[in-house]
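Participant: Read through the structures below before going on.
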Structure I
Amino acid sequence: MIWITITVLIMSVTLSHTDDFCYDNHHCDPYAWGDWFQSCHPILEAHHSPINLDHSMSRNDSLDALLLDGFNASHTGHWKLKNNGHSIVLEVGNGMSVSGGGLPGLYHTTQLHFHWGSLISNGSEHTVDQHRYPMEMHIVNVKSSHPNLTSALADPTGLAVLGFFIDVNYIDNVHFGQISQLLSSVAYKGEMASVKPFPLISLLPENSLSKYYRYHGSLTTPPCSQAVLWTMYEVPIYVSWSQFKQFATRIFSTEKDEEHVTHLHDNFRHIHPIFSRRIYASKDAKLLSASTTHLYIPVLAVLLLQPTLTVVLIYGL
């Protein structure tokens, strides 16, 4: 899901039933986006995202770790945390960029945002061997050679998005808390909070950043432009159940004063065919195979099953 100034493009299109797209209503959910945004139609051989990652990939030994310039720094000024009705977005301003790792140039970092499920469902956009993770984080970067977003969206490599799966365990992620603790301030669509900049690298699995998968795809929100080089990291970020629950139960896709306030969850686009695209594993990434992909079942699935397993054991005594 990509949110830069792309909101301007989206809001300039008027739909007959709604002024925006959605995830939970049949007339405006991802399967209906193509009715209103022509470029969202999943036509044959289109390079749409997200996709399922499985054993149909090949090794590319030239794919080293990306250079994340400025990710270790605490920048001046303030960042903005927003609820745009579709996701929680952290706009990070200037001072960071990504390059290397097979990317065709320098890309400026603009924002990051999240996709998540509910208390009974996982919500990552990409899947691993058909399994979803509880959440997914996207760091959005725009190629420096483009003067604006319109120009970048016309370039098949105009955007580079770093995708991180987020899994759940029992321990609070202190660094992730710099975002999750502010969620109550941006619970409703249109709300915004100021964030003191922190080293963005603290959110990431720093010791595993050379392990990733690369493919060409699209925005996962309208206008679904096929202009994204995706880098999906193998090792997930871990947050606590309570931190995940804040996203799943305390964020709304509607404004506070609307008559019917609606929770925001399961905000992911459906999986799309790979067609003739090549999916590459970096030099250090685990090459997925039919015998190893089952290891990628997210922890949330285990947590959700635990009460049931406990009941079975009790009644088995």
Structure II
Amino acid sequence: MSISDSSGRSDQIGRAIALTLLTIGVFGVQDAVSKGLVQIYSPFQITMMRYWGFAVFALILVARQAPLRQALRSRSPRLQILRGVLLIVDIWFFALALQTVPLGELQAIVIVYPLLVTLFAIPVLGEKVGVFRFGAVGVGFVGALIIMRPGGVPLDWGVGFALASASAYAFYLVITRKVAAVDSAATSMTYTALVGLVLSTGIGIFFWEPMGWGDFLLVVVIMITTCAGHGVMIFALAMAPASVLQPFNYFSLPWAIVLSIVVFGHWIDTISLLGAGIIVAAGLVVMARERVKKVPVVNEAVLPARE
């Protein structure tokens, strides 16, 4: 490779990292807006309206590449449907957790999902996990226990919803790895959009409450940030591998803490911050080991973000 080629590649990776950070910033704003709305409206209604925007974006994107009828042809339709169910369940649980758990602490809890991916990949994908990675996962969960210690985050249903959200999302990512071997990205995105659209609308319609124009505009902001975030991330992934960009997704934690302070006036306590740091460190260690072993890492930002 020539020097100019190497320099060009570095520039591309640098731009991809910048776009990844921008995407996470956009999704953080989306979470902050969602937290305000779920204090007034049902999380199921907000999720339903958010999915309307995402489904339109995803289906238009797929239709530009191939006919939707062709994209619906899957070699593993049951797994594809399961993926769609897991993702909408994840978003429901995350939205429910937003009602009671501060944004910073919530992001610190759900960020354990890469560690859960490591565990779920053992029975689902048949991956072998050595003592080193098991140790890192264990340390990460210690960090989560520090955050949920007595005197830390109140142990209510919100914490349970946060853990359920992380578990559903981790299982979703593992299934995504499995279907990626037999189906195209267009097929996976189509099933994600349609299954989520049907489920979110089928449940959300029963929780419908009339909205004022101000709140409706905030929902539009959520729709726009969802589409913009995924669009920017697609550009980022065209410039650099997902395994290179994945560690930068941990930027979502400090960004959530900043938004929690600025928007809601809530400061995360020092001990909880220490627990979050332990989780991040353990996750980065697990990712590093996966990269060395050349195990594909799914980048969550290219998929529908939590809300």
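Nothing in this text is a laboratory measurement; each read-out follows from the coordinates by a stated rule. Just so it is clear, the structure is predicted and the values come from calculations on it, not from any experiment. Cβ atoms are built from the backbone, for glycine too; each structure is taken alone.
Participant: Here distance in nm of label points 7 Å out along Cα→Cβ at positions 49 and 281 was calculated and came to 4.3; which of the structures I, II was it taken from?
Facilitator: Computing distance in nm of label points 7 Å out along Cα→Cβ at positions 49 and 281 on every structure in I, II gives 4.3 only for II.
Participant: Assuming 26 is relative contact order in percent (Cα under 8 Å, 6 or more apart) as calculated from a single structure, say which of I, II it is.
Facilitator: Source structure: I.
Participant: To continue, here is another question. One of I, II was used to calculate helix-only ellipticity at 222 nm (-39500 (n - 2.57) for each DSSP H run of 4 or more, over all residues; to 500), giving -4000; which?
Facilitator: Going label by label, the one that fits is I.
Participant: I, II: which one has FRET efficiency 1/(1 + (r/R0)^6) of positions 177 and 225 (r between Cβ atoms, R0 = 25 Å, to 0.05), as calculated, at 0.15?
Facilitator: I
Participant: Quick one: Rg and Dmax of the Cα atoms in Å came out at 19.0, 61 when computed from one of I, II, so which one is it?
Facilitator: II
Participant: Which one of I, II has distance in nm of label points 7 Å out along Cα→Cβ at positions 137 and 257, as calculated from the coordinates, equal to 2.7?
Facilitator: Here the read-out was taken from II.
Participant: Now a separate question. Check the numbers for volume of the Cα convex hull per residue in Å³, for residues 57-120 alone across I, II and tell me which is largest.
Facilitator: I
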